[in-house]
Each structure stands twice: as C-alpha cells, then as structure tokens.
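None of the figures in this text is laboratory data; all of them are computed from the coordinates on show. Remember, it's a predicted structure, so these values are computed and weren't measured experimentally. Cβ atoms are built from the backbone, for glycine too; each structure is taken alone.
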Structure P
Amino acid sequence: MISGFHHVAFRCKDASETVKFYRDILGLEFSLAIAEDHVPSTGEYSPYMHIFLKVGQANLAFFELPEESEMSRDLQTPTWVQHIALKLDSERELLKYKQKLESAGHEVLGPIDHGIFTSIYFHDPSGHRIELAADTALKYKGRLAVDELKALAEPMLEEWARTRRPPKHAQWLHKSKCLN
C-alpha cells in the first residue's frame, strides 16, 4: 500500500543556491546530498548533485546537472500550472512567510483566497513557481466546504470527461466570501 511520498524531484540551476533558499528562507531541513558520475537506474554518464530537503515525512529533491543542456520548462503549458505547493498550518503563518520573502527581495503574489485554502505564490532561484497554502474552515450548507467538494468530485470528473467544459457543481466555491 502506498503510504505517502518518499520524495518528489525537480531540476535546479544551482544546488547550493537552492539549499540556501529552501533552508534559510522557507525553513526546510537540508537532509541529504548524493553526487555521482553515472545514473544508477540507467548507467548513463551524467554527473549530478542530488539534494533532499525534508517536508513533513517526505522530501523535496532537486538535481543539479552541470553537463546537460540549459534548464527549461514545458513551453506548451501555461506558467501558472506547474508549481510546488507546500502546506502551512494557518493564514497567520502564510502572512509571516509573505513578509519574510518580500523582505528578502522576492516578488510575492497574494494572498489569494481559493475558498478552501488561501495561498501566496513566488519563484525559487531556479524559476520554479512555489505556492504556500493554508487551509481554511470555509463552510457550505452547514458542513466543511472541502467535504462538499469531495462529494462532488466523481460527478464533476464524469461531466468533464463527457464535455471537456468546467462543470458548475461547485460554482459556490468562488463566491466563498459570503458563505461563512
């Protein structure tokens, strides 16, 4: 049975700069570094530095690949789609991170109210879009909105599969300010 993430890995431009950002700005623990000349799974030659930063029970990992072509992103996907979302315990904590990031010279978008959570967005030194999110206790029809959304998940997915148009089941979520 799958019990969680072991790690999620991305590429970075500079392993040292990445560790400093995630450790010193976001407060993650730098937990492990592995460096090799050959890829263990394929045997191919490709020197790398593989770093791991602790996030709860899992790790956020990065590879610096100095001999590979310059790092890029999926140009067929809008920039807002691909991002790393990290969970915070409260909106108060979210605002503290916003202030800390801005004080360190990082441009921050938000806070943005998504109904069931509030988030801020910014970029790490390699250009990855990062989201910090704090769940909210939004209620709808007397129950937690997230529970209502869970109940709507299957019908929404089925309608999407048939129509490829956004289902209207949860339009109330975007009017969340007036629900509590």
Structure Q
Amino acid sequence: MGKPDIQGFHHVAYRCKDAKETVDFYNGILGMDFQLAIAEDHVPSTGAYDPYMHIFLDAGNDNVLAFFELPEQPEMGRDENTPVWVQHIAMRVESLEKLLEIKAYLEKNDIEVLGPTHHGIFKSIYFFDPNGHRLELAADIGTPEQMAQLHEVAPAMLAEWSETKKAPRHAAWLHEKIKEES
C-alpha cells in the first residue's frame, strides 16, 4: 500500500462558546451556509459522556468549517503560550477588490479589522469571531511563476531553518516585492 490519497478536508473543527451565536456570525455576517448540526450526549469515538452540539458551515469549494459547543466542559480558552496572531483560520476571497469590499462591510457591522496586510503573493485582512478565533480573509495576487519559485525553494528553506532556526533568505525577493508595492 502506498501513501494515502488525501482528497481535501472533509471538515476542520474548532470549539465555540455558543453554537447559535457562531452560526449567526458565520452565516449572517460571512454568508457561509449552515449545512447541518449533530448533537449527542456521548462521544461516538470514545463513548465518553460529554454532551455536544456539532455545527457545520460551508466555506466553499467542498470545504467545511465545523464547531463544537461543549456546555459541560470548563470555559474555553486559548493556548496562552502561543501568540494570538499564530492560530487562525484563513479563507480565500476572489479578488483584492472583494477583500476591500468585505473589510468595509465588516467595519460597517462594528467588527474591528486589521489590514490589508501585504504578504507578497497575497493580501489579507484579520478579525475575530465571537469565540475569539482569529480569522483571515486572503486575496491571491501572486503569479504562477512566483508560486513555482516558492515551491521550488521550500525544501531548502525548511532544511536551513531546521539547522539554524533563523529565517532563510531563499525567497528574499518576496519581501523586496512588498517594499516596492508599499
């Protein structure tokens, strides 16, 4: 038997504070279709008693974002040893123009938005959902040639990082591109 034939994410799941509030935000604000809900008193994989509501939202292109509300568990928090900017859910939007429209729409709905931030091959905005999860919306601006070049140097960058724990310069052109366009 060879390597697994992964065909994409079935769903990615996070915890939420309140399932209804979460659906209201992702469906009402971000326009993601509320696909289904599953509720049980016992966890199917372990058999443990732990009542939950599991909600599923369509993120487009057969991608599903799911959440668990766990009312009998301690209040949810976040990994305090990880900076808040690290853990986030990033979703693609069709264009830079659409990204800017969405930023204005979110701000009109009293959601604080950071960005757009220029990443060389994409620009993005950041904001938080009602659960404290950091969300990123990204618009690709990179060319196929740039993506191919980044793909080509990725193994060498990782190897150097693994040895030095210092940022490799194999893709320094990306940062120069950001400076030029700023």
| message | Taking distance in nm of label points 7 Å out along Cα→Cβ at positions 54 and 94 as the criterion, which structure among P, Q has the greatest value? | response | Q
| query | Here helix-only ellipticity at 222 nm (-39500 (n - 2.57) for each DSSP H run of 4 or more, over all residues; to 500) has been calculated and equals -6500, so which of P, Q was it run on? | reply | P
| said: If FRET efficiency 1/(1 + (r/R0)^6) of positions 22 and 118 (r between Cβ atoms, R0 = 30 Å, to 0.05) is calculated from each of P, Q, which structure is the one that comes out at 0.90? | reply: P
